[in-house]
Every structure is written in structure tokens, then in C-alpha cells.
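Participant: Presented below are the structures under discussion, each in the form of C-alpha cells.
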Structure I
Amino acid sequence: MLFLHGRGESEKDNEKQLIHGSKIFLDSTFRKQYPAVVVFPQCGDDSYWSNVNITTNEKGKRSFSFQKGGKPTVAMKLLLGYLEQLEGLNYLDHTKFYLGGLSMGGMGTYELLRRERHTFAAAFAICGGDYVKNVKKYDQIPLWLFHGGKDDIVDPQFTKNIAAELENRGDEVKLNIYPNAYHNSWDAAFAEKDLLSWLFFNIKK
């Protein structure tokens, strides 16, 4: 299980990335029910998980322009290299590779899925976004999407558009839009009692 953190946890201390999400995987019930190798890689503050153009206006409002393709960022390139190392480990079940992320990590989740579409059995993305035409590259992978309806950092329309495109392509869509949640919709997503059972039930065919 790979989990990609958000921009607020970018650093080089190998600690900050554990702020959000790590507790659910450290829970003793989870560890008994799903004996998994869980990895929280950290993106340096000089890079970004996904290939996206970010602009900030005079009021500090950020806008995201997601790319259809292009070369991976430094952080994504390192992540792809790490995946290659994992694929060589015999003690891992390669039908059970899973992925998740929030905010910048949600964006990185979509990008990693399109770059490694045959690697992951299932994934979830919280308050992320992607260029909608990229969806065709990972539309066969079970996905659960989350976003806060009042998110003023990453527009929830990004997630809604991805869900709509998945639906247009005939895929079953799991989408949670929390009407009163802001950017920290990961709190509500992590509280979903079925999230981990749904995720780990999926096995790559």
C-alpha cells in the first residue's frame, strides 16, 4: 500500500508525511485484519507528485492546470523507480498493490495510475484532480473518490469531472462529496468504515 501525502507535508525529514492517514494503518484491528506493507513516501518541498501547472493570483488563490502527458516530476520519477524495486520483491503479493493519496497526493495518485496502469488493484483519491482525458488510462482500476463540497483550495469540480468521465465510460463510480467539508475532506474519508475493507477486497486480475 502506497500513500501519497499533500503539499503541506512536503519536506525532507521523513516524518511530516505521516501526519494524515498513518493512524488508520497503525490501528491494531487493521494490522490483524489486513497484514500489509504500508509505505508513506515523502515528496521534497522542491518538487511535486504530479505534472501540473500551478498559478497563484494576487489574493493567494491557487489555480491548477493538469497536463495530459509530459515527463514525470523529480518526485514522480523517484516514485516510479521505487515501484520497480518493489516489483522485484518476492515476498510481496503483486496482485495486491494499492494506492491512495490526498490533495497533491490525490493528484499524484491519478498520475501514478495512468503511468502504472497495470500495477495497482485499487486506489482512492481525496481532494485531488487530473486532466479529464487521462481517465481513459486508468478507468479499469477500481477507484473511490472523495472531495469536500466547500473546498476552496482544490476545486471539487475536478473530482466530479473525473467521476462523470468514469461513468461515461461505463465504469461503476464510487464518489463521496461531503457538502459541508472544506479542503480537509480526508478527515471524513478516513472515517468511512468501509474504505479499507473495500480497498483490500480488490485483487488485480
Structure II
Amino acid sequence: MAQFGAKRPRFAPVATTPEGALPTYNFEKAVTIGKLVKADLTVTNASGELYGDDALAEKVDMFASGSVALETDDKTNEVHAALHGATVNEETKEVTDSDGDVAPRGGLVYYKVIIRQGVRYFKGVFHPLVNAILGNDSAATKGSSITFGTSSTAFNVFRCNSGAWRVTKEFTDEADCILWCDTKLGKPAAPVVTPGPEQGTE
């Protein structure tokens, strides 16, 4: 398997958190974070060991927490506010970060492009419960060569009420993968149009 692409990171805030189920989301407030450069997942496991007769008898490693570090080409002020809970002044368009800001929890999706035995696949990745972490910022002056800067966004990954912390699915069609990602964030299903009787028939 060869992975050579990552695309379309999107976030939508949580609407409800049903018991024993995945959250629901406000899809109308979903934002595209930017054009995805890379996404790195780090998982922290809770481990337990039991020894008996001077030897390891049982060992358990279970998901405890995780983080996803995204690198995108850009992150607009509107996206920053949606992810980090910052305040946007609609008149002046100023974005204010305050110590009382609370980053909303939501769902995060993106997809990877994979080549496996000469066939291209599109793997959707869905984290049902995350929140963004404010990170560092940097700026550099122009020198004798141009270096493109990127924008970094990190997310805490939580286990939701169903126990799930990640859902993935592979597709051979990119459009189907995009639709799956949007549906996971609560995009309503397209209405099914049933053709009526032709004119002139009873």
C-alpha cells in the first residue's frame, strides 16, 4: 500500500450527545479548515499488566486519548473562530482570542488517497469527538528564496458515548468518499425524487 494524498479536513460542532451513540452535529455550521498538507494521529493507551508465577500473565492496552495534528495551507479568521471559540466582530471583522474562550467539541473528517496493487482508493477518516487546541504561530521575512508557510491545528481526540473514537471507510470513487464524510458530519440525505405519472395517462 502506498499513501500519497490527504484532502478536505472539515469540522462541525456537536449538536447532541445521545447516550450510547455517536454525537449529532450542526452541519450548517461546518467549516473546511483549509487544503490539507498532512494529518498526524498520536494515540495514548492505558496499559495494565498482571504477573503470576514470576511471568507476565495478562497485558491490556486500551485507548485513553489521542491527538490529531493537521497542517493546512491556510486557516481563515472565520475558521479560527469556529474551531477555537474566538469572538468575531461583524462590523470591524476583528477576531479576538480571550482567556475565557472555550473550543467547541465537534466531529472531524478528512480523507486519504491510497494506491493498493495499482488501484486507487479513498479512505475516509472520521473522529466523532474532538476539540481544537491553540498552538504556536510564527512569521518570517522574505529572503533570497521563497518558503511557503503553512497553518497548524491540533485536536484532542475523545472517546464518545458509544465508545468509538475513530471510524474509517474505503471507497473506489472519490465523490462517494466525500459524501460519506459530509454525511458523518450530519449532512442531510438528498431527497429521493419519485417520477410522477406521464401526462396524458390515467
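Values in this text are rule-based calculations from the coordinates and carry no lab data. This structure is a prediction, so every number in the text was calculated from the model and none was measured. Cβ atoms are built from the backbone, for glycine too; each structure is taken alone.
Participant: A value of -8500 was derived for helix-only ellipticity at 222 nm (-39500 (n - 2.57) for each DSSP H run of 4 or more, over all residues; to 500); which structure in I, II was it taken from?
Facilitator: Of the options listed, only I reproduces it.
Participant: On mean projected area of the Cα convex hull in nm², which of the structures labelled I, II is highest?
Facilitator: Largest one: structure II.
Participant: Which structure, out of I, II, was relative contact order in percent (Cα under 8 Å, 6 or more apart) calculated from, if the result is 19?
Facilitator: Corresponding structure: I.
Participant: Here is a follow-up. If distance in nm of label points 7 Å out along Cα→Cβ at positions 43 and 59 is calculated from each of I, II, which structure is the one that comes out at 2.5?
Facilitator: I
Participant: Let me ask another. The value 11.1 for mean count of other Cβ atoms within 10 Å over residues 51-58 was derived from one model only; which of I, II is it?
Facilitator: The structure behind it is I.
Participant: For structures I, II, which has the highest computed value of FRET efficiency 1/(1 + (r/R0)^6) of positions 91 and 171 (r between Cβ atoms, R0 = 35 Å, to 0.05)?
Facilitator: I
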